[in-house]
Structure I
Amino acid sequence: MSKMKAMVFAAGYGERLRPLTEKIPKALIPVAGRPMIEYPLLLLRHYGITEIIINVHHLGEKIQALLQDGKKLGLRITYSEEKELLDTGGGLLRARSFLGHETFIVINSDVIIDLPLAEVIESHQKRGATATLVLRPDPQADLYGPIETSGNLRIQRFLGHKAPESESAVGLTKFMFTGVQILDPKVFDYMESTGASSKFGITKVTYPRMLTQGARLYGFPFFGYWQDTGTLERIKEAEERLKRGEVRLHYLK
């Protein structure tokens, strides 16, 4: 696992956190005394994944100035500077040469998750998956668009798109995406072919394409602590739970 590489998405404008993000990139907004991007970085480090690429755009120079080459965190960080915001799919495609020809991990910078990452990787490898998405239960899944899996955890429906063999919703379980995914390099075969400057979303374009073409797209249900830190309200909620000791992240000392 230690040879595995990872990508952390950190290029967005953080519009839901304005006006803070007019001067501070979202990835550096503090959550319980740490820049939010440190949480996914320290999760990766805990599992021996130290070669990481971070895509940057809005105020990206501030992210680079703080994290530098990652040495202070025990990491080796490379940056993918996007002159134009490429969205998640385009950003991932641009980082293809760094990620190489082995399985890799992608995670959002605004996610705090107490994830047993080794188990996710094992599940991905055991199933020979092209993509494994870490999923969470949510009573509002229908409101935002569910991801539905069959009993063997293969994704059958994704935001309204169906797998070729998915004729009925009976027996399917609804989840939502956590922003963490394990990917095989085959995923690039399903991406836009217009070059490394393509702008498209991996959830809006790539995963629906994979699903409808019968790719090996699986879910990993996760029932532990997960928090999106994309709004002030959610940051406050995370801080309060961490402070009270309700949440103890296993990868933090």
Structure II
Amino acid sequence: MFQEFSVNNILIKIAETEEEKQQVYRLRYQDLILDYNKSKVNNLEIDRDDYDNYCDYLIAVDTDIDEVVGTYRLIRREHAQKVGQFLTEGEFNIDKIKDKNGDILEIGRAVVKEKYRDGLVIGLLWKAVIRYSMDLNIKFLFGTASFHGTDPSEYKNCLSYLYYNYLSPDEIRAYAQEDSCCDMKMLEQDKIDLNMVKKEVPPLVKGYAKLGATVGEGVYIDEPFKSVDVFILLETSRINPRYLKRYLED
């Protein structure tokens, strides 16, 4: 059972009430969906799909104003089976991961309200994801991380760097689906501009890399969402020990 915790005015917990879940849907719409594609408006002003009928949500609540200011969606194998597949499978072939022994967890719809993006809230949510995973003996965490826009060449330095330095081992490697994929290896290794890598890398990808994550092969161009997506895989037994200790201690 996940134990909620707090730091200052930020409470981290599993969403339980319908009001908390509605705040999650509104936050995802305003600060995630519209952040990538401002034309993707809907009258309900929420982001919700079939997975939301079954999944768990980690939420960060500002207790001073009783508002959800950050969230992660957590989809276990049993949740995905009720829908038919993991959401990520629409973009990446993850058969090698699904065939491994042990439970797996898809993490996604990560979003933090803009005024809270100083690092504290996302750090606390990562801590919660790790604790949740350890409580349930999850072996693999996975999902996608997005770059803005639909032109992978804008991120050729970063994507090439990820390919050469963070590609998942073959036995657990995911592959971008062929209907909308692009090669990550856009530059030869000695042509990569490391200064541009730092400019191009999204904070979420940078954070996952520090934890010890690897990436799938190829990127998926999500036209409706207006993003270039990379597959992220984190094997819990290989999480960077320095960060694992920090996330598990009170």
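Here are the numbers:
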| quantity | calculated |
| --- | --- |
| helix-only ellipticity at 222 nm (-39500 (n - 2.57) for each DSSP H run of 4 or more, over all residues; to 500) from the coordinates reads -6500; which among I, II | I |
| Comparison of I, II by mean count of other Cβ atoms within 10 Å over residues 49-56 - largest value held by | I |
| With Cα Rg over 2.2 N^0.38 Å, for residues 97-216 alone derived as 1.05, matching label from I, II | I |
| Winner on distance in nm of label points 7 Å out along Cα→Cβ at positions 161 and 177 once structures I, II are ranked, highest first | II |
| With relative contact order in percent (Cα under 8 Å, 6 or more apart) derived as 19, matching label from I, II | II |
| Mean count of other Cβ atoms within 10 Å over residues 105-112 - structure with the largest value, from I, II | I |
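Bear in mind these aren't lab numbers, they're just calculated from the coordinates by the rules spelled out. Since we're looking at a predicted model, the values are computed, not measured. Cβ atoms are built from the backbone, for glycine too; each structure is taken alone.
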